[in-house]
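Below: a set of structures, written as structure tokens.
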Structure 1
Amino acid sequence: MKIPDSLRVGGVYYRILCNKDSDFELGHDLDGDFNEDKARIRLRSTVLPARLSEIFIHEIIHAVDCVYGAGQELTENQTIGLTHGLYQVLSDMGIGFTL
């Protein structure tokens, strides 16, 4: 499934950036990030397809948590756990994400 240019979570539309500019902005330490204030998700464009799917799922979880978490923010470890679980289930169903 192609990663869209934007994603709606609740009533919020998040731009999805995955290009050389966003790669530069992410620096060397991050493969993706979620920014609530800028309504933006950035993904590193140079990672392998399986890793891209995993990063996209991870940042979607952050967005869902932000919109629906009711002030009960998930820890990064909880987000990572949910990412691995959802990635495994979706992969087994033949669902992955590409540019």
Structure 2
Amino acid sequence: MGKRVSPLGKEGMVEIYEKLSAVQHEIWAHWMRYQFSLCEKQEDGSLVIPPRLVEIWVRRMNTPYRDLQEVEQNIARDRVDKRLAAFARLILNILDFS
């Protein structure tokens, strides 16, 4: 069996890669805006994360998904739904199937 070649060609794959990278950047930027909105701004412009949030986020980042509380798993599932929808819209747009 020979090597599979994308019907989009190299340029099409690069376009998808770059657009997916842009979507990922938006995901990151959204998260950073959310985090910053919860922090306390200092006179020097720095931000302090409230101790309660540090405790929550440290616990979550050190907990495997399977061990998260159901409500936390639902938050992760909701984020996946949004990302999949964004990626699907992007790919359909690129492939012009919409």
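From which structure (1, 2) was semi-axes √(5λ) of the Cα gyration tensor in Å calculated, if the value obtained is 36, 19, 12?
Checking each candidate, the match is 2.
One of 1, 2 was used to compute helix-only ellipticity at 222 nm (-39500 (n - 2.57) for each DSSP H run of 4 or more, over all residues; to 500), and the result was -14500. Which label is that?
For helix-only ellipticity at 222 nm (-39500 (n - 2.57) for each DSSP H run of 4 or more, over all residues; to 500), the value -14500 is produced by structure 1.
Comparing 1, 2, where is FRET efficiency 1/(1 + (r/R0)^6) of positions 16 and 72 (r between Cβ atoms, R0 = 25 Å, to 0.05) highest?
Working: 1: 0.50; 2: 0.20.
Going through 1, 2 one by one, FRET efficiency 1/(1 + (r/R0)^6) of positions 16 and 72 (r between Cβ atoms, R0 = 25 Å, to 0.05) is largest in 1.
Every number in this text was worked out from the coordinates using simple rules, so none of it is lab data. These numbers were taken from a predicted model, which means no experiment stands behind them. Cβ atoms are built from the backbone, for glycine too; each structure is taken alone.
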